[in-house]
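These are the structures in question, set out in turn.
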Structure 1
Amino acid sequence: MEEMLSKYVRYLTVERNLSPFTIRNYSTDILHFFNFLKMEEIESLEDIDHSIIRNYLGQLLDNGTVRASISRKMSALRSFFRYLNQQNIITNDPVSKISGPKQEKRLPTFLTSEEILDLLNAPDTSTPQGVRDLAILEMLYASGLRVSEIASLDMGSVDMETFQIRVWGKGAKERIVLMGQPAAEILQQYMDFGRNKLLGKKKERALFLNRYGQRIGERRIQHLIKKYAQQAGIGGRVFPHMLRHTFATHMLNGGADLRVVQELLGHANLASTQIYTHVTRSQMRSRYLEAHPRSQEATKTVRPPSTSSD
């Protein structure tokens, strides 16, 4: 089983071009399932049927595993067994007809325009690292990039004349995203000043470098965003994907077409983008109450009718 997992990991890395973070999660979830199989004394992948998957699902529920984690584990198993079928390693797919527990729908969290400005003002641009960090923050917000996508950018990925960025996203799919003038200006400053300082005498094609002149890692970017959010006094947990949520939400609030946002985000399915319309609809009540004259009257305290008898 471990040998099959190793081949599967190579497949995810080479053919599907998934991020190291995603591959690590898939591997961890599948190994968790393997441990369950050992306790059940199941030694062959061919011996796994629907009942075993149901028993595993039941154990997760009994152990109090949260729905989001169960959904992720089931997704990892579906992908793994689909791969085994495609490679003719097994003849059945025990997960295909099993669905996990219904997940609660959560609206994506995002930053306000004021919080974004506070975040962008946090880096110290008098240092090469500060210029780099501001360029990363600007591009995450301006382009809606995933953290894996921005970490994998090379010098040749950016066209400074057209403000376009060529990105390789999930499933090795290529797309073009855009950036605005502020992001382009700080990026040009980084390439002219910050990057050369970080690079030194090394040769590296990566766009964003760490202090050793090597490609910056996703974890480092996550740490930087958390640090600057704390410096900016932004409450709650701030992470790279929140800037992607913020990009999509602010675009739609600004009147952008849903399919344009879908294309920029690299969503294969429009339904993945439509969740942000729910976020923008959550603004409707406050905007309505602020704008409509009759709604303002409706918010005033209404005196209840008299209950006294004549």
Structure 2
Amino acid sequence: MNIFYGTGVAMVTPFHADGNVDYDGLRNLIEHLIDGGVEYLVSLGTTGESATLSEAERKQVWAFTAEVVNKRVGLVAGIGGNNTHEVVEQVKSFNTAGYDAILSSSPHYVKPTQEGIYQHYKAIAQQAKLPVILYNVPSRTGSTISAETTVRLARDFKNIIGIKEASGNFDLFNQLMRDKPEGFLFISGDDPVTLPMMALGAVGVISVIGNALPRQLSDMVRLLLNNDYNGAHKAHYSLIEFTRLMFADGSPAGVKTALKHLGICGDTVRLPLVQVGHTTAEAIVKETQSLA
């Protein structure tokens, strides 16, 4: 699964000012990312505001994205939720044409036990027609996929190929890297700590900041994959302030502000998300100008 070594980008979903999906903006974004040298794209993850899109909109975005990408880079669909039956039905009915894997976040809000998390992913894995990447993001879901549960899933289901880890828990990372099966992919899901995670053995990142700065980020990740830590340190430090600003007033509002400045798409987000404040927007524009 070397397609997932390197930089993946959790794409934003561009919207017109009236809130409708901006497909011209989405096409611009896809071309921007491919030109920026990323290895794969994630369509309708959390950064894509998938929770605010209707089922019909999600299907149209997935189909459009696959058509524009046209197998030039890898492509992953974000399909998750806290109703296991509903998620399984979405996975079963998903049109896999042009896609390489499914990224599925742990169930949010309901705070299942580890056995509940295991059974949730077991149900998905048994029906999925594509490889599955787990997504551990307790700051959003309210619960953590333990290292033990991840390893259990990885050993029991060969089509569960990796995990996007955004817990920030390095004790968990240490256990996971020690115990996981060979070939199971450990992927950073947290831009600020991609460098130390890759030092532990992560194979890359699924990034937010890469929407705006794909070349800068993918160059850094390739340096890390080549064990050039001196070069990677310089790139990492240059991105620290930009990364901080991307999350200062919420994501993906921050990176959409940068994308608007770059002329890729607008900065509209759907409620309950709102655009960044004026002071943050000015800082984002200034930092984007210094890096782009």
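Taken together, the values in this text are just the output of simple stated rules run on the coordinates, not laboratory data. Only a predicted model underlies this, so the values are computations on that prediction, with no experimental measurement involved. Cβ atoms are built from the backbone, for glycine too; each structure is taken alone.
Points to keep in mind about this one:
- Taking mean projected area of the Cα convex hull in nm², for residues 81-200 alone as the measure, the highest value among 1, 2 is held by 1.
- Which of 1, 2 yields 37, 60, 4 [P(r) over Cα pairs in 20 Å bins from 0, in percent, calculated]: 2
- Value -17000, calculated as helix-only ellipticity at 222 nm (-39500 (n - 2.57) for each DSSP H run of 4 or more, over all residues; to 500), assigned to which of 1, 2: 1
- Which entry (1, 2) yields the derived value 20.1 for mean count of other Cβ atoms within 10 Å over residues 73-80: 1
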